[in-house]
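Colleague: The structures considered in this document are given below.
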Structure 1
């Protein structure tokens, strides 16, 4: 059972690496063709998202090396992913606040930007749902944390797309306000994940005490 669980989590992690690498490659190609530094930087950010999947796989793999002793490394990997998500939420909130209190020129969006944002929404949404489903079925707190991160990325992209639509249709830039709302949701989700991870770690510790008593 433990071996099957490990295999399924690692398989899901590999899917996450593949999705993020392909999405990053797509953004990089478009960025190079259009000469957009912003798109290229977004490609780098997406590539870094693959790190979450690698961390998740590493935690589960290390736990597999010490069978019957809980999920210590998986809990650690889940906490790392949750902290990464928390930092993304805080950074997004700061950036959004700056746009609200000191608005610069109106944001501009091209057709390429809209296509990239749309692809990112679908890819991250499907990946997040896959993580969540497998995480639920095998009881993996690390995959659940990765699911929250991926779904949060999809939500951020969706908010950007809605903001872009309003900007293109009505000439009103609500990017900062949408950003603040999504940042608050992301931070709340990260804190919730950390709380659940803490609870899972406490149960593992209690189980360890029981096994050694």
Structure 2
């Protein structure tokens, strides 16, 4: 019971089979040890979101680990205020910045300098990527929340979709050039395709909801 209260009444933690297989493959195929540093930084990022939710004492119903991200669902469809949503959206990137600061200090004083430097680089990359105003990244959620304070939902969605598309196109272009340059690194292109697919799926869901009203 004490652990349950500490996590805001968390009832379920769901781990997708695809997520577990994906992480296992990464760890097995990685011979550099860099994946561990990346996973630590991702974990710190998600803990930032959870800490912000706990700050507002919102009851967490479920945390789900899926192939393309971690989902946090509040109990009984609890809704946070716009400012609270903004803080929660940006808390993951803030946690990465704190980790960067701690890693930088450790590197400067020579305390596990190599490991600290790797954490610094990965944490900075993950935080910088997630702050991009592209839906469904944290930056996109923050932009949507900020616009929702002033504009109607239809206009908010239109602006967020346009901004996301404008940023996805150069991201995909950079990913394609990286693939040509390296001959094998398709990671950035894959991320751009994923973001574009999520944007399309979001648009379809919105169209279905509009028709059902």
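A short reminder: the numbers here are calculations on the coordinates, not readings from a lab. Owing to the predicted nature of the structure, the values given are computational and were not obtained by experimental measurement. Cβ atoms are built from the backbone, for glycine too; each structure is taken alone.
Colleague: For structures 1, 2, which has the highest computed value of mean count of other Cβ atoms within 10 Å over residues 23-30? Can you show the working numbers first?
Modeller: Values: 1: 18.1; 2: 11.4.
Between 1, 2, the highest calculated value is found for 1.
Colleague: Same structure again: For FRET efficiency 1/(1 + (r/R0)^6) of positions 119 and 143 (r between Cβ atoms, R0 = 25 Å, to 0.05), the calculated result is 0.60, so let me know which of 1, 2 that is. Mind showing how you got there, number by number?
Modeller: Working: 1: 0.60; 2: 0.35.
Source structure for this number: 1.
Colleague: Now a separate question. For structures 1, 2, which has the highest computed value of relative contact order in percent (Cα under 8 Å, 6 or more apart)?
Modeller: Working: 1: 25; 2: 16.
With respect to relative contact order in percent (Cα under 8 Å, 6 or more apart), the highest-scoring structure among 1, 2 is 1.
Colleague: Assuming -32000 is helix-only ellipticity at 222 nm (-39500 (n - 2.57) for each DSSP H run of 4 or more, over all residues; to 500) as calculated from a single structure, say which of 1, 2 it is.
Modeller: Working: 1: -32000; 2: -24500.
Source structure for this number: 1.
Colleague: Further, regarding this structure: If semi-axes √(5λ) of the Cα gyration tensor in Å computes to 36, 19, 12, which of 1, 2 did it come from? If you can, show how the numbers build up before the last one.
Modeller: Details: 1: 36, 19, 12; 2: 29, 25, 18.
So the calculation was done on 1.
Colleague: Check the numbers for distance in nm of label points 7 Å out along Cα→Cβ at positions 47 and 135 across 1, 2 and tell me which is largest.
Modeller: Numbers: 1: 2.6; 2: 3.2.
When distance in nm of label points 7 Å out along Cα→Cβ at positions 47 and 135 is computed for each of 1, 2, structure 2 gives the biggest number.
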